[in-house]
Structure I
């Protein structure tokens, strides 16, 4: 078993995230809290369970803001997803959840993106908007640029958004152009 504590700061707005990552032989657990001043300010906790291949099995997201507390739970159901216990046919075939306010979930597809520069991975996601907790289908592409470098291209909800990502050996984001920077602890 290996446990790591990661911190990211937002570079577009004021925000900070602390994520505890536990890697075991049978899977990965991540627990995180983030505070963000965007969208009127909010706190968001997210808990993930991944299998040994880093595929999400479920994620629970809790948000606190001026409107109160909200919660959304996604759980893998065959080739689709249940949202708050209800089947969501519109998410059938979505490969992974993507939570808008963290770079953590980019790791899942980055780890599956071919290592050869110029090759890509395209996938459908169950996109979770952190401030509103809405869930919708979206499409993304990850282009390998070289060792530790990937270009993210949004082909769905935020069509036209692109960013260069620098990642460590585990595929965890060090720098996400326009949005996140990992803070290294002393």
Structure II
């Protein structure tokens, strides 16, 4: 399938363009590769006032691509994590990455999670990814290491939609008891395939 490129090299080659297009959506959005994000918190110790004072230990996974929103001087929220694979994905990868998605969402319930596979030539997304990637919010494959214009535009549209979905989920989950909350009477998660 062409020249061998490591996943880390591939991510570094596309991350600048992702950052540039994400900045068009909001100056508070940032993109990083290799940033660690907690997937679990363990309570190591409680004080007598256990609701306020406790010692935590957190476990984290390194992300391939993290899109996050700065919310203050030294504060930020993860919005999207993207796993990146080159050439192919096996069943073990699909199960492992889907499970990582679930564990990250346990800590960040508004987080959106996807996977991109580069350098697929004429091959579509593999069936094993549909079967075992149940916790992904989006999946995409590119023909080459670099997406063509149509692939890139579709990818950026997906990221824009996923950022909005993350913000909506955050609002729904964390303001559910507020009298001023937006009140919804329907939630529908459509399935779009191309």
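Every number here is computed from the coordinates shown, using simple stated rules; none is lab data. Bear in mind the structure is a predicted one, so any value in this text is a computation, not a measurement. Cβ atoms are built from the backbone, for glycine too; each structure is taken alone.
Check the numbers for distance in nm of label points 7 Å out along Cα→Cβ at positions 6 and 142 across I, II and tell me which is largest.
II
Have a look at I, II and say which one yields -500 for helix-only ellipticity at 222 nm (-39500 (n - 2.57) for each DSSP H run of 4 or more, over all residues; to 500), as calculated.
Of the options listed, only I reproduces it.
Kindly point out which one of I, II the value 2.8 was derived from, the read-out being distance in nm of label points 7 Å out along Cα→Cβ at positions 30 and 78.
I
As an exercise: distance in nm of label points 7 Å out along Cα→Cβ at positions 118 and 174, calculated from one structure in I, II, equals 2.5. Which structure is it?
It traces back to I.
Given 16.4, 48 as the derived value for Rg and Dmax of the Cα atoms in Å, for residues 22-61 alone, which of the supplied structures I, II does it correspond to?
II
Taking 0.60 as the value of FRET efficiency 1/(1 + (r/R0)^6) of positions 94 and 110 (r between Cβ atoms, R0 = 25 Å, to 0.05) derived from one of the structures shown (I, II), identify that structure.
II
Assuming 42 is percent of Cα pairs over 18 Å apart, for residues 102-165 alone as calculated from a single structure, say which of I, II it is.
II
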